[in-house]
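What follows draws every value from the coordinates through simple rules; no lab data is involved. Just so it is clear, the model here is predicted, and its values are computed rather than measured. Cβ atoms are built from the backbone, for glycine too; each structure is taken alone.
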Structure I
Amino acid sequence: MVRVVLIALTSALLGIGASAQVYRSSASVGYTATFLLNSPATNLIFSPSSNDSGIVYVNGSRFVGAQSGLTLRYVHALDQQQRWFIPMSIEAIFFRGKQRLESLLFIGRGEVATDVYTLSTGVQYRFADLPLAQAFLYAGIEPRVSVVGGASFSYQVTDKSTGAPVSEYGIDTTLKPTVIRAGGIVRLGAQGVLDDRIMLNLSIAWGAFNLIGRDGRTTDPQRRGQLLTPTRIFETSEAIEQFLQFSLWIQYPL
């Protein structure tokens, strides 16, 4: 996906063509992959206590690699030349992390899960037209407001020899509340005609979930700690949660 965007950008810089197909209004739906950047939530899910008491210490969420999401998006032109647009999006990201821990007698399986729902708007500019697939390149900036669910943590232990569950070590809990955070992204994308009036939209975006509204408390027992982790153990104040997104949307003119 990144290669497609880079090839399109290179073509634009070389000044090739100006035959883009642009509609005043359009709607799109598709897949968005989210990668957390330098996040505490990409650490290990859990580790056993050093005194063999059976207590599980959660450290991070194991949200490693692409986290799947869906996006609904509407775009409307602001000017007659159809260079400036207002995009409006609804986005859902489903964060899931798993890890397996094995000892001489037991096998432990942990999972962390949380969903993030986001509303965004902003401004988008079509800065280059391309001859290939009647495409064009655009760039934009989009403020966002997200509803971030409290991460749930489940941990099941089974006896290694019999496969029977060991219920006294089981955990299924949500310790942090759902919160609202404000952030934003910058986006670079390419849009082209796929078939008749069906268009393909590819984009890459960098941003942060919680530029506004972070919990800055460091020692309060009710502090949140990090945004996407299930507990506040070993955590102080909430750090900025940055991410990278790659999106592939099918777009339709209205």
Structure II
Amino acid sequence: MRKENQLRLQMQLPPVYDYGTWIRHAGVENACNALALWSVHGGTIWLASDVVAGKSHLLRTFAADLSTVGMLNVMGDSNTYNCNSRQLARQWVEVLENRSHWLIDMPAGDIPRSVALGLFHLLERARELQRPVVVAWRGQTDTLPPELSSRLLAMEKIDMAPPADDEALLQVLCSSAGNLQWDIREQVLQAMLIYLPRQLDVLAPALKELEALSFEQKHKPGPAWVKQQLARIAGQLHPS
């Protein structure tokens, strides 16, 4: 019988988030425990961090695992910023109101006033409907309107941190590659820790870039190709 090679489909598969594959290292242990209790007892939580630490990833895996949880991903696009605060709140309530628990993922940094006030109105609506809420946001409350900053400061604040050692960081990268549905050798991920800064905000985009290039060029990531690409990415980060 003749054996034929099966070609990879020329389409990008959507990332798959699975709470069972979430890497519980020391920097996220408190957040994982708090969300587990929140899903049973309710309450309001503000997930924060000083740097990229996987807040959005954790929320997505949690929402994928529980059908009763609704997730709102607030994107910083022009359509969002062109709406007034009450319009935004109404749109967001329509997304979440049929779910018993609400997860809200905000873009890091300063938030435009209309978006911040829209979030305030959304939190007020959650209080009226008695919906437990988790807000993930990295930023300084003194940049927010007082209406929103007071709501956030009244929440239980949980700080997340990136992996503290290479072993945990490598596990996170392996999990991220799995979420991309990319079968990649661990040696490639180890090479990333050698050539690139050990920071999630650098490593996660670099992993996605490698996956996209491998797919586009139909190139299996061998040592020479990986070294070339990582050297290029490192050069873009720190041009001489």
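Key figures
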quantity	calculated
Computed -0.64, -0.75, -0.95, -1.11 for log10 I(q)/I(0) by the Debye sum over Cα atoms at q = 0.14, 0.17, 0.25, 0.30 Å⁻¹, for residues 117-172 alone - originating structure among I, II	I
If mean count of other Cβ atoms within 10 Å over residues 93-100 is computed and equals 14.5, the structure in I, II	II
Test item: helix-only ellipticity at 222 nm (-39500 (n - 2.57) for each DSSP H run of 4 or more, over all residues; to 500) calculated as -16000, pick one of I, II	II
Comparison of I, II by distance in nm of label points 7 Å out along Cα→Cβ at positions 69 and 213 - largest value held by	II
Distance in nm of label points 7 Å out along Cα→Cβ at positions 37 and 165 - structure with the largest value, from I, II	I
Computed 1.23 for Cα Rg over 2.2 N^0.38 Å - originating structure among I, II	I
Distance in nm of label points 7 Å out along Cα→Cβ at positions 141 and 205 - highest-scoring structure of I, II	II
Comparison of I, II - label where FRET efficiency 1/(1 + (r/R0)^6) of positions 157 and 197 (r between Cβ atoms, R0 = 41 Å, to 0.05) is highest	II
Origin of the value 21, where relative contact order in percent (Cα under 8 Å, 6 or more apart) was derived from one of I, II	I
